[in-house]
Structure 1
Amino acid sequence: MTLKALMVDVDGVVVVRPADPARRSWAWNLEANLGLSLNQLQDRFFAVHWSDVVHGRADLHERLGLVLAEIAPGVSSQTLADYWFDQDSLLDQTLLADLKALGNQGFELHLATVQEHYRARYLMQDLGLGQVFRAIHYAADYGLSKPDPAFFRAVVDRTGHEPQALLLIDDSLKNVESARASGWQALHWDGSTRLADALDAAGIAI
C-alpha cells in the first residue's frame with residue numbers, strides 16, 4: 001500500500017538534546033536557576049503523578065502546584081513549566097527541512113508523541129510545529145501512549161488511513177517494534193544521517 005502519512009516522534013527526533021552530555025536533560029541546571037531539587041521533583045512529582053498527567057487523567061498545574069507548594073513554595077507551576085518547555089525546545093532543523101520537502105510532495109506530516117496537554121500545545125503553537133505538521137497525536141489526548149498497540153489503533157481510527165499507509169519515525173526501538181506489529185511501517189531514528197539516507201538504509205520506499 002502507498003505511504004500516505006509520516007507520524008513523527010517529538011523528543012529525541014524533532015526535539016533534540018544539546019551535544020554537551022552534561023546538558024542533555026532539560027533539568028540539568030534546575031537547582032541553580034530555580035532553587036528546586038531535581039531529586040525531590042522526580043520523587044514527589046514524576047514518580048507519583050506523571051502517569052496520570054501524561055495520560056490526561058490529571059491536570060499538570062494542579063498536580064505540580066500541590067507538589068511545589070511543599071518542596072519549593074517560591075516556585076509556581078507556571079514558572080517551572082515555562083522553564084521546562086523552554087529548556088526542552090531545541091529543534092532538529094535539518095530533519096524538519098527534510099520533512100517539509102516530503103510534505104511538499106504530498107505526504108501528510110503528523111506528530112505521534114507521549115505528551116501532556118500543555119506541552120503539546122506549546123509544541124504546536126509556541127514552537128511553531130503546527131505550521132509543519134497537520135496534527136499531533138499524543139498520550140493525554142488519547143489516554144494512551146506508545147508503545148501500547150491501542151495507541152496505534154487509535155491513530156488509525158482518527159486519521160482514517162490503513163495501518164500500512166502510516167510510517168512511524170521514532171528513537172525508541174520498543175515503539176518501532178510495536179508500530180510494526182500493528183501493521184505500520186516504522187523507522188528507528190538515531191539522527192546520524194539525513195532522512196532520505198535513513199529511509200533508504202531501512203528499505204523504506206518514499
Structure 2
Amino acid sequence: MHAWICDNPIGPEALTWKELPTPEPKAGEVRVAIRAASLNFPDLLIVQNKYQVKPPLPFVPGSEYAGVIDAVGDGVTQLKVGDAVAAFGGMGGFATHACVNAQLVMPLSRGFAFDDAAAFICTYGTTHHALIDRAQLKAGETVLVLGAAGGVGTAAIQIAKAVGAKVVAAASSDEKCALCRELGADATINYTNGKLRDELKSLTDG
C-alpha cells in the first residue's frame with residue numbers, strides 16, 4: 001500500500017508519499033481499499049500538532065474516507081469483503097488502504113458515490129447531533145445557519161429543511177448565498193455588509 005506519512009508535524013507540506021506494508025485487520029476490524037477521502041479542518045490541525053489528539057509519530061492522517069472492504073478480521077459478522085462503506089476512523093484515510101474498527105464503518109446504499117460518502121459522516125453527523133439531538137429542532141421553527149456555504153452549513157440547511165424548519169442562511173458572498181438557496185434555504189443574508197442583525201430582524205419579525 002501507499003500512504004501520506006506525517007513524521008514532522010509542521011504542516012501538510014511536510015507530508016511524504018511512501019510505500020508501506022499493507023496492514024492486516026485485527027479482531028473486530030475491517031480493511032478498506034480506499035476510493036475517496038475527505039479533508040476536514042481537524043486533518044489540517046493534526047499535521048501541525050495543533051489538534052487535541054496528538055498521535056505518536058509517524059502516522060497517516062485522514063479522518064474520513066470511503067471505499068470497499070477487502071479483508072475482515074475475526075469476529076466481524078455484519079460486514080463482508082466487497083461491501084461499499086464509509087468510515088470515520090480518526091486517522092489513516094490518506095492512503096490506499098486502512099484498517100478500522102468495524103463499529104466505525106457505515107455500509108453504503110447502492111449508488112452512493114464514494115466521493116460523497118467520504119464527506120458525509122463528519123459534517124452530517126455533527127449537524128444532525130447539533131440540530132436534532134441537542135437543539136431538538138421541530139417543524140415550523142426558524143434556524144439561522146452561519147457560515148452556511150461550508151460543509152457543516154450546507155448539511156444544516158438540508159437537515160433543517162428535512163425536519164420542516166424555516167432556514168435563514170448567512171454567508172460571506174452573493175455566490176455563496178445563491179448556493180444556499182439552491183440547497184433549500186428560505187432566505188439568505190450576505191453578512192459582509194455588516195447588517196446581519198438588522199436583516200435577520202426584518203426576516204423574522206411577525
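Readers should treat all values here as calculations from the given coordinates under stated rules, not as data from a laboratory. If you're wondering where the values come from, they're calculated on a predicted model, not measured in any experiment. Cβ atoms are built from the backbone, for glycine too; each structure is taken alone.
Looking just at relative contact order in percent (Cα under 8 Å, 6 or more apart), which of the labels 1, 2 belongs to the structure with the highest value? If we compare relative contact order in percent (Cα under 8 Å, 6 or more apart) over 1, 2, the biggest value is for 1. Given a computed value of -0.31, -0.60, -1.20, -1.39 for log10 I(q)/I(0) by the Debye sum over Cα atoms at q = 0.11, 0.15, 0.21, 0.23 Å⁻¹, for residues 86-173 alone, which structure among 1, 2 does it belong to? Only one of 1, 2 returns -0.31, -0.60, -1.20, -1.39 for log10 I(q)/I(0) by the Debye sum over Cα atoms at q = 0.11, 0.15, 0.21, 0.23 Å⁻¹, for residues 86-173 alone, namely 1.
For structures 1, 2, which has the highest computed value of distance in nm of label points 7 Å out along Cα→Cβ at positions 6 and 118? Across 1, 2, distance in nm of label points 7 Å out along Cα→Cβ at positions 6 and 118 peaks for 1. Each of structures 1, 2 was scored by distance in nm of label points 7 Å out along Cα→Cβ at positions 38 and 62; the highest score is held by 1. Comparing FRET efficiency 1/(1 + (r/R0)^6) of positions 102 and 182 (r between Cβ atoms, R0 = 25 Å, to 0.05) across 1, 2, which structure shows the greatest value? Across 1, 2, FRET efficiency 1/(1 + (r/R0)^6) of positions 102 and 182 (r between Cβ atoms, R0 = 25 Å, to 0.05) peaks for 1. Which one of 1, 2 has mean projected area of the Cα convex hull in nm², for residues 30-149 alone, as calculated from the coordinates, equal to 9.6? Attributed to the structure labelled 2.
Ranked by Kirkwood radius over Cα pairs in Å, for residues 54-125 alone, structures 1, 2 are led by 1, which has the greatest value.
If semi-axes √(5λ) of the Cα gyration tensor in Å computes to 37, 21, 13, which of 1, 2 did it come from? Going label by label, the one that fits is 2. Assign the value -11500, calculated as helix-only ellipticity at 222 nm (-39500 (n - 2.57) for each DSSP H run of 4 or more, over all residues; to 500), to the correct structure from 1, 2. For helix-only ellipticity at 222 nm (-39500 (n - 2.57) for each DSSP H run of 4 or more, over all residues; to 500), the value -11500 is produced by structure 1.
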